[in-house]
Structure I
Amino acid sequence: MRTIELLAPAKDLTCGIEAINHGADAVYIGAPKFGARAAAGNSLEDISALCDYAHIYDARIYVTLNTILKENELKEAELLIRQLYDAGTDALIIQDMGITRLDIPPIPLHASTQTDNRTPEKVKFLQNAGFSQVVLARELSLNQIRSIYEQTSVPLEVFVHGALCVSYSGQCYLSAALSGRSANRGECAQYCRLPYTLVDAGGKIIANNKHLLSLRDMNRSENLEALIEAGASSFKIEGRLKDVSYVKNITAFYRKKLDDILSRHPEYRRASSGMSSFSFEPAVEKSFNRGFTPFLTEKRTDDITAFDTPKSLGEPIGTVKEIKGNSFTIAGLKQLNNGDGLAFFNSRGELEGFRVNRVDANRVFPLEMPALLPKTPIYRNFDQAFEKQLSKPSAERKLATYICFSDNSFGFSLEMSDETGAHILVTRPFEKEAARRDQQDNIRTQLSKLGNTPFETSEVEVNLSENWFVPSSLLADMRREGVEKLLACRRIRYRRELSKCTTNDTPYPEHSLTYLGNVANSLAEAFYKTHGVTQIAPAFELAPQKDVPLMFTKHCIRFSIKACPIFQKPTSVFKEPYYLLYKDTRLRLQFDCKNCQMLVYADNKQ
């Protein structure tokens with residue numbers, strides 16, 4: 001039976017707790033340092049508190065330590081890992097292989113997507129090197145995932161939702177080269193989201209002031225069953241910089257999707273315990289998104305780009321029907337609310353937003369009337385009513401609990417056992433006397449009041465030899481003690497996986513590493529040498545190079561402009577190479593059709 005995990009993001013403790021409440025089987029969160037989102041670090045105290053909460057439901061906490069480390073950071077990282085282990089962390093997500101050579105506790109290591117995991121050979125190596133889970137490249141198709149699964153046994157983690165890096169993760173040096181801010185050090189400057197002008201070798205403008213390296217957001221919610229069948233076990237939502245309403249909505253949405261699949265497939269089981277109930281209907285289009293794409297799940301398609309804007313579009317709600325004074329009507333079926341945030345593309349092709357002041361049926365009165373035209377598509381990127389729902393408690397997660405109340409020779413006994421088999425017994429001496437009224441209903445009512453605890457009554461059984469009088473105060477006291485004992489029992493029963501990468505001579509798939517190996521310290525170098533790598537170049541961040549690819553991407557601009565010689569029949573021919581221009585930045589494009597990818601260089605000959 002294969003375990004299926006929903007893995008949600010958390011920028012902080014609050015987001016982490018809500019991810020658990022809304023159905024996550026695991027949460028990934030940034031450490032105080034060395035995470036690939038430098039702005040999303042968390043204290044050890046908060047990580048410890050999140051672990052304590054998650055473990056009640058058998059949910060796991062993965063901490064991201066997925067930057068490359070400089071030589072003088074190794075000892076600090078070693079100490080931090082020990083502290084994270086003591087705080088209850090279940091696994092570390094890492095990029096730097098030097099970590100495997102540190103003196104660290106037996107904490108499982110997951111290979112970050114930034115270790116560029118896209119072939120069976122690479123994933124099998126990581127498996128043999130002792131990694132407990134491998135995060136696959138976002139760009140892989142179902143067939144590629146299936147091929148890796150068939151040749152390996154390590155659990156495979158795939159992204160299913162959220163922002164897309166245009167480059168293969170770990171293989172983007174654009175920010176480091178142009179600004180000194182390295183993505184592999186958690187400081188990406190997001191040059192991919194800037195507006196560029198595309199010109200050919202002769203200077204002819206092909207596209208003007210478009211976000212030509214910006215992609216839509218991933219949404220593979222309709223592909224979950226196919227991904228499971230292909231071999232994926234962990235389903236990851238991107239978003240360690242997203243707010244709590246995003247985490248609530250998207251986690252709940254995927255929880256419901258996965259639960260539906262699991263209900264039809266007994267050969268799979270959920271990775272944690274407890275069931276979540278929601279006070280709202282999850283809807284992914286209501287949270288931040290740049291438009292959605294399943295992103296190369298089956299084949300290359302033309303729906304992956306977000307050339308018009310890198311900002312959130314939200315949900316399409318209709319088109320402008322009639323403009324009258326300081327208001328307009330919308331042709332659409334969506335219910336609008338006072339305070340909604342709407343957006344449209346203006347005459348310059350820019351996304352422009354405005355706030356709804358008042359709504360009368362389908363007539364909208366903005367705070368300030370924008371320059372709209374009839375038939376203009378309108379999007380809602382802030383749903384006031386929906387966000388108000390999410391600002392309140394919006395989910396409860398409960399463990400089904402069986403309760404049995406009975407008498408004994410000296411008083412009464414209370415047994416409680418939850419859905420995982422955790423079991424406790426509470427006894428109370430009490431001088432029994434016959435009751436005037438039947439006690440069964442009151443006993444069940446009092447013992448079912450589990451309220452603001454992780455438990456929910458599935459059944460209350462009452463076994464009394466006679467109709468003894470049982471005070472409500474006694475029942476409440478025994479119930480409180482029972483809950484405390486059951487929680488303590490669950491914490492004792494929780495077992496962290498123990499694993500440690502061991503030194504062996506499993507051969508690495510390559511004999512030499514260029515700057516693409518991201519080797520930034522002596523321990524990482526020693527790791528690769530042990531595994532048969534004979535030539536190792538330093539990381540780009542240590543020794544910046546010129547005239548080398550700064551980005552490797554499956555996104556192909558030549559495909560986007562209908563000029564791909566493989567998949568299309570170009571109707572117009574532009575002289576290559578193509579260039580991307582933004583202020584003083586000039587990037588040269590190269591097309592590697594054999595591997596169906598585009599390479600981006602800084603143009604040093606300008």
Structure II
Amino acid sequence: MGEDTDYGQEGIRTTTTEILRSGACVAFTGYILTSRPDRNAPYLSRVIIESNVSVIVVFSSGSNFVPVVEELLKHNVTGKTWVASESWSTSALVSKEKYWRVLKGTIGFALHSGHISGLKQFMNSLDPKKTPDDIFLKEFWEVNFRCKWQIQEVGWTNSTNVCTGQESNGPLFTDGIQRVTYSVYIAVYALAWALHGILMSRQRACLQIHKTCNESLSFQPWQVMDSMRTVHFEAEDGRNVYFDPNGNLPAVYDIVNWQMDPAGNIHHVKVGNYDGSTEDENTFSVNTSSIQWNTEGSQVPLSFCSRSCPIGFRKAAILGKPICCFQCVPCPSGEISNQTDSVDCFRCPWDQWPNNQKDQCILKPVEFLSCDDPVGVTLITSSVISSIIPVALLGLFINFKTTPIVRANNYLLSCVLLVSLSLCFLCSLGFIGYPQPEKCLLRQVAFGMVFALCISCVLAKTITVVIAFKATKPGSKLRKWTGTKVTYLVTGLGVLLQLGICIIWLSTFPSFPENDIQTQPGVIIAHCNEGFPTAFWCMLGYLGLLATISFVLAFLVRRLPDSFNEAKYITFSMLAFLSVWVSFIPAYLSARGKYTDAMEVFAILSSTWALVICIFLPKCFIIIFQPELNNKDSLMGRGKK
């Protein structure tokens with residue numbers, strides 16, 4: 001920050017260049033507008049309040065900086081470390097107790113205060129009473145002791161302190177006086193050495209050409225300037241004074257720190273120095289232990305526009321702000337950063353995932369419908385137990401194979417249907433466990449084939465019922481279709497068409513094991529890729545077609561005059577079967593991970609149980625609990641009178 005003069009603008013430009021060269025950063029630049037009464041203080045105050053920086057460099061005079069300090073005091077802005085240029089580092093206008101809350105611990109460059117022999121004694125011996133006509137002394141007295149001589153009427157009021165000349169117990173030889181006086185002292189000595197050089201040059205010329213001895217001792221300005229370029233002397237305090245080719249003195253500054261004594265007085269304590277005239281490494285030296293910072297204790301304040309980004313975050317630039325002003329953005333999904341202030345996040349390998357802190361990659365868990373998983377164990381148990389039920393019913397049918405209810409509607413077809421139902425339960429086991437290549441290749445095919453056999457048997461049963469009752473009509477042409485040939489033909493044709501679909505599927509794009517890393521972030525889903533999803537839906541659709549045909553035919557003959565009309569139970573079984581698989585489609589498409597396989601296993605078990613219950617439970621109930629109804633007359637509806 002600096003005033004909008006050549007002094008402030010050049011100071012900001014040079015300082016910014018050096019700060020950037022050192023690898024640091026300038027968070028903001030503001031100008032004290034000398035043309036405005038408020039010196040642009042409200043805007044500068046707002047910028048300082050909104051910024052996170054704690055160190056601010058100011059190039060300004062004390063008078064121009066005071067309005068800014070007043071504004072900061074109004075907003076109670078504290079905790080900032082101010083680096084002062086030499087124009088205000090020792091300014092009495094700013095070094096007041098009222099500004100201490102804002103400017104506490106200020107450190108800055110000040111004009112070098114070298115030693116001048118006898119100056120302090122001379123200043124302390126000054127007495128305006130002894131030299132009443134010395135107007136310079138009176139003016140100095142008024143500024144130093146903040147009073148007015150009564151003879152001066154301009155600006156004098158009754159409330160103004162009147163200078164009496166008795167204020168000599170106050171400090172006349174102040175730090176500010178010494179610094180300004182020393183600069184004048186060096187300037188006078190430099191001019192004296194320049195004149196001395198001219199005189200010595202003329203003296204040497206006089207010895208060689210006698211007529212030059214009679215010339216006057218007047219000097220031309222250019223002669224003094226030429227002589228000043230060659231001046232090189234050592235001041236009383238050991239300082240080397242000379243001018244560089246640009247006519248500049250080597251920079252020599254004191255490093256001062258604003259400290260307050262117990263009495264509440266602010267002192268500009270010298271804590272170091274900068275001497276550009278030396279050629280060794282001691283150009284800049286500071287006694288850091290003697291500095292009183294605005295922080296607690298002796299901790300050196302740290303300044304930053306943005307705090308460091310922790311691990312798991314990266315730095316993101318803020319539009320319109322310098323590079324040191326950034327925001328910390330969490331690493332995206334699947335990426336980590338393992339160091340602070342990381343510019344980029346790094347993506348984990350495909351089989352790894354960030355931990356919660358996003359500072360390291362860990363192996364992704366592999367998810368599948370495991371045999372050890374509670375869901376997997378439940379489904380395995382259900383499948384195995386369920387597969388025993390059709391086998392038990394088959395044993396019951398074999399034991400009562402001569403009875404009318406078993407012989408009705410093709411005993412052999414019923415046995416094949418029970419075997420296929422047991423296989424339907426068991427085929428669900430192919431969907432449980434880690435997906436091996438062989439398992440992926442066969443599980444859907446096995447499911448499609450055994451269910452095709454099962455539904456084909458049901459369809460054959462339905463057609464048998466239709467033909468049997470329709471053939472009883474006089475002159476029916478369906479009599480030649482009675483018998484087992486039609487049953488076997490329907491069953492074989494139904495299975496053969498499904499076999500064709502499966503062969504095309506396996507020969508073109510068969511299923512294969514795959515690790516899915518896209519569906520669920522952070523988890524590897526081990527599953528079987530169906531390879532050719534259209535073939536899967538064709539296979540499932542074919543089963544739906546067979547079931548629909550069976551349902552329609554059974555529904556049409558559900559009212560036939562038979563006390564045990566199997567078409568009625570086939571209607572219910574196909575309705576339940578279709579309901580399960582129609583509900584399965586949206587559930588299957590919305591499920592993710594292992595629950596996709598679990599959903600299909602559940603559909604297989606549910607639909608198979610629907611067939612077992614609806615088709616065979618009524619027959620088993622009669623065989624076991626109502627054996628008196630297991631005769632031909634009862635089945636034909638002639639049992640009741």
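No lab work stands behind these numbers, since they all come straight from the coordinates. Predicted, not measured: the structure shown is a model, and the values here were computed from it. Cβ atoms are built from the backbone, for glycine too; each structure is taken alone.
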With relative contact order in percent (Cα under 8 Å, 6 or more apart) derived as 9, matching label from I, II: II
Comparison of I, II by distance in nm of label points 7 Å out along Cα→Cβ at positions 83 and 435 - largest value held by: II
Consider the structures I, II: one of them gives 40, 26, 20 for Cα extents along the principal axes in Å, for residues 19-106 alone as calculated from the coordinates. Say which. I
Quick one: Kirkwood radius over Cα pairs in Å came out at 35.9 when computed from one of I, II, so which one is it? II
With helix-only ellipticity at 222 nm (-39500 (n - 2.57) for each DSSP H run of 4 or more, over all residues; to 500) coming out at -7000, pick the structure among I, II it was computed from. I
Entry that produces 24.4 once mean count of other Cβ atoms within 10 Å over residues 27-34 is calculated, selected from I, II: I
Please state which of the structures I, II yields 4.5 when distance in nm of label points 7 Å out along Cα→Cβ at positions 315 and 531 is computed from it. I
For Cα extents along the principal axes in Å, for residues 43-370 alone, the calculated result is 118, 67, 35, so let me know which of I, II that is. II
